[in-house]
Structure P
Amino acid sequence: MKLVEQVYGLTEGFPRHERCGLASQMQRAAVWVPSNIAEGHARDTKPEYLSGLTPARGPLAELEAQLIIAARVKYIPADAPTLASLKRCHRLLHGPMGSVRRR
């Protein structure tokens, strides 16, 4: 959820012409991560929970690419805290996935 908040805050500073482009795509990808996790968590079985965690990886990777693009076109600093938050989300997501698979 913190990543979502950061992405929304970060994209507020994007040029006006990017509001419906890159900014919107980044916001959508960021929202999909916790949405997929929540959907999986609401399921009754471990395999269903895992089936919710797995799709969260796609938007997380998509958001990573979009953050790199935003940094390369100088919309955000290359060392933006959002990039660090994204890496933390990768780690947090893979932890439960490994745990569920081992059970």
Structure Q
Amino acid sequence: MTTEKLPQINPGGKSPSDYDLVIVGTPVWSKKMSSPVRSYLSQHRDKMSDVAFFCTLGGSGGEATLKAMADLVGKEAKASMMLFQKEIEDGGYSSKVEEFAVELSSAG
């Protein structure tokens, strides 16, 4: 399956080890994290002190995706959030983003 592959990605300019907390987001593709995000997490999992995750989705697979992200890096997320397409389109996402921010600020 395409989402299980690890495509080549550009290394980027900064190392996750430069940060105390790394926040990673992904769209949910076929109930899984996107393959580029899978590659990023696989390449950098040993360079992340603490992590937080979020995902965007149209239907199902959010909880499994967030768990798979945590499993891949071998760390429990300090905070996590799922944003559904409907919430984004109708503006109902703001309270979730605020809750995520509060979780992040108290995670330190």
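Here, each number is a calculation from the coordinates, and none is a lab measurement. Since we're looking at a predicted model, the values are computed, not measured. Cβ atoms are built from the backbone, for glycine too; each structure is taken alone.
Of structures P, Q, the largest value of distance in nm of label points 7 Å out along Cα→Cβ at positions 53 and 69 belongs to P. Quick check: 24, 11, 7 is what I get for semi-axes √(5λ) of the Cα gyration tensor in Å, for residues 45-92 alone, calculated from one of P, Q. Which structure matches? Corresponding structure: Q. Computing relative contact order in percent (Cα under 8 Å, 6 or more apart) across structures P, Q gives 28 for structure P.
Supply the structure label, taken from P, Q, corresponding to helix-only ellipticity at 222 nm (-39500 (n - 2.57) for each DSSP H run of 4 or more, over all residues; to 500) with the calculated value -26500.
Numbers: P: -26500; Q: -11500.
Clearly, the read-out refers to P.
When distance in nm of label points 7 Å out along Cα→Cβ at positions 5 and 77 is calculated, the result is 2.0; to which of the structures P, Q does this value belong? Corresponding structure: P.
P, Q: which one has log10 I(q)/I(0) by the Debye sum over Cα atoms at q = 0.23 Å⁻¹, as calculated, at -1.14? Provide the component values of the computation, followed by the final result.
On the way: P: -1.14; Q: -1.31.
It must be structure P, since only it matches.
Out of P, Q, choose the structure whose coordinates give Rg and Dmax of the Cα atoms in Å, for residues 13-60 alone equal to 14.0, 45 when calculated. The read-out was computed on structure P.
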